[in-house]
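Listed after this line are the structures, all set down as structure tokens.
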Structure P
Amino acid sequence: MESQRVFCEECRNDVNYVVEETQMVGTIKGETYEYMGKVAHCVDCQSEIYVSEVHDFNLKALYDEYRKKNDIISLEHIREICEKYAIGKRPLSLLLDWGEQTFSRYYEGDIPTKQYSNLLKEIYEDPHVYYELLEKNKNNLTSVKAYQKSKLAVQQLIGQVENEDKKINHVIAYLLSKCEDITPLALQKLLYYVQGFYYAFYDRFLFNEDCQAWVHGPVYPEVYHRYKDYRFNPIKSNKERDSLDLLVSETVILDSVVKYFGCYSGKILELFTHSEEPWLAARSGCKMFEQSDEIIYKEDIGKYFQHIKSIYNMINPSDIKLYAESMFSRL
């Protein structure tokens with residue numbers, strides 16, 4: 001039950017009304033369907049009155065019953081597809097080889113055909129089906145950014161990024177075990193420096209993930225979502241270093257980055273990255289606080305840190321100290 005004021009045709013005045021649930025019958029495409037709807041009554045004269053919210057509720061309830069009886073994907077699931085796979089309505093239509101506005105119509109409430117419904121149900125229920133479709137029809141998309149963003153989302157869903165055996169997870173666990181007060185912001189920057197200096201010294205990348213050029217510096221999106229609830233607080237470590245799959249060459253770089261960059265706060269490290277070419281190049285054309293998910297490609301990071309290693313004449317990983325001190329002195 002609920003009470004508000006709305007215009008009553010009988011009373012010719014704005015009145016309070018009550019809403020009650022009732023069994024209703026509606027017709028779609030010549031077929032009748034029973035559903036639980038609502039009816040609004042004027043409190044003063046008890047006559048039935050029109051309330052737009054009640055009308056919309058009943059229409060949706062009728063359509064939901066039609067979808068249910070005919071095994072058509074629900075409107076809620078249709079709308080969840082865009083959020084689930086981080087893709088817009090028009091790009092999804094293009095990806096599905098449909099007309100540009102077809103999915104938008106379904107998103108707004110139009111009922112899809114059985115054939116289209118089955119496809120939407122498949123991609124909603126199985127991220128692998130969507131991933132295959134994304135790779136097959138990626139050239140249909142007019143934006144590389146849309147493809148990359150959706151690819152990352154579906155990879156997270158099918159566990160490619162969250163796989164415990166991923167090297168980046170071992171690196172994170174090691175950093176957390178070595179740094180007592182590492183915040184999510186600082187963790188992001190240390191991962192970036194580990195990746196850069198490891199490539200500079202060993203000519204290969206330590207892990208496969210790409211970071212993005214966010215407002216506050218390089219960010220690995222999946223890592224951000226994993227630890228975002230810590231906000232500005234230190235992340236708790238729950239893994240022993242002895243159980244990590246890391247080579248000696250890898251821990252040498254990790255230890256040097258922790259020693260010479262881990263001593264700075266996340267905000268200081270953010271300022272460091274704001275003056276470095278990889279982040280600046282990826283955010284070219286962006287305003288200072290404009291959101292961006294542009295990738296800072298590993299190749300650009302590697303090239304930059306090889307250059308840093310050369311100009312600072314770094315012989316071994318302990319020489320990373322030279323760069324860290326130089327960056328701090330410029331602030």
Structure Q
Amino acid sequence: MIKVGIIGATGYAGGELVRLLLGHKGVEIKWYGSKSHIDKKYSDVFQNMFRIVEDYCMDANFEKLAGEVDVIFTATPQGYLSGILTEKILDKVKIIDLSADYRFKDVKVYEQWYQIEHKTPQLINEAVYGLCEINREKIKNARLVANPGCYTTCSILTIYPLVKAGLIDKHSIIIDAKSGASGAGRGATLQNLYCEVNENMKAYGVATHRHTPEIEEQLGYAADGKVVLNFTPHLVPMNRGILTTAYANLQKDASYEDIKEVYDKYYKNEPFIRGLEKGIFPQTKWVQASNYVDMGFKIDPRTNRIIVIGVLDNIVKGAAGQAVQNMNIMFGIDEKTGLLQPPMYI
């Protein structure tokens with residue numbers, strides 16, 4: 001059994017980690033860490049866990065926890081893990097971090113976009129960007145995995161094959177993304193109040209959203225060169241889900257079959273990526289509460305552009321599900337374990 005500790009277990013991503021790991025046949029959760037609910041019964045925080053989880057929330061004593069478990073998930077705010085992680089801890093335990101602390105190879109980019117001083121830049125080079133479908137081999141031997149964000153996972157996977165194959169102008173990429181309200185976390189803020197979100201839709205972080213450089217960095221590796229793009233996120237009045245629509249100029253004439261062949265090359269054998277049939281475009285409802293990513297595309301010959309649409313559940317494949325998938329890969333077990341729940345339609 002893989003012994004697991006979760007820091008930040010009472011947030012949305014942390015709660016989803018608990019739900020998924022309780023259904024994982026190879027895992028035992030040893031620690032439910034929550035700074036804001038210390039000594040409170042976990043099922044009193046999440047009543048859906050009544051008579052399922054009897055444990056109490058604990059303070060995050062990282063040194064102690066590292067000696068008791070095989071892997072620690074940190075579903076914590078930016079700057080938390082980078083402020084406490086040490087080489088000594090990594091010698092004892094594997095870490096899967098759901099924050100942005102170790103996603104960037106250039107610490108200056110992180111500090112510029114997040115406005116936080118990185119306390120352990122010496123550990124950045126060791127971290128593996130945990131996008132399973134692209135970095136699977138690197139993840140296998142990692143001690144520290146930087147779990148990608150929800151917007152970035154959907155955006156990168158949606159357009160990655162086209163960038164990798166050189167079929168599009170890498171300077172022409174525009175990504176328009178919509179997310180449910182859970183993407184902002186569980187904290188009580190004015191912008192997340194029911195009356196602010198319901199019957200409303202808005203763009204935010206226009207030309208300044210901090211997931212932009214993360215998308216650019218990862219697509220830059222695929223393009224073997226610098227990528228600069230427009231990324232605009234929107235908040236929509238639903239609980240969960242992300243839909244991204246990516247636009248780009250084609251470098252040359254291409255048929256539907258040509259594009260499909262490229263997507264099949266990279267994703268045909270990926271268990272959680274579902275390429276839809278011609279003329280079918282994904283909806284968030286089709287992947288709700290699952291680890292699946294659905295995508296479809298269309299070529300617009302009038303503008304010589306391609307339009308690719310992708311969807312995922314921001315709390316599962318965009319956070320907790322991907323973290324579990326990373327854990328499975330790191331421990332050499334079937335990466336689908338604990339993640340094959342069909343999507344909920346309603």
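Out of P, Q, which one gives 0.95 for Rg/Rh (Cα atoms, Kirkwood Rh), for residues 184-303 alone as computed from the coordinates? Write out the running numbers ahead of the final one.
Values: P: 0.95; Q: 0.99.
This figure was derived from P.
Could you tell me which structure in P, Q was used to calculate FRET efficiency 1/(1 + (r/R0)^6) of positions 144 and 320 (r between Cβ atoms, R0 = 25 Å, to 0.05) as 0.90? Don't skip to the end; give the middle numbers.
Working: P: 0.15; Q: 0.90.
Only structure Q yields this read-out.
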Comparing P, Q on Cα Rg over 2.2 N^0.38 Å, the highest sits with P
For relative contact order in percent (Cα under 8 Å, 6 or more apart), structure among P, Q ranking highest is Q
Given a value of -15500 for helix-only ellipticity at 222 nm (-39500 (n - 2.57) for each DSSP H run of 4 or more, over all residues; to 500), point me to the structure among P, Q it was derived from. P
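No value in this document is a laboratory result; all are computed from the given coordinates. All values reported here derive from a predicted model rather than from experimental measurement. Cβ atoms are built from the backbone, for glycine too; each structure is taken alone.
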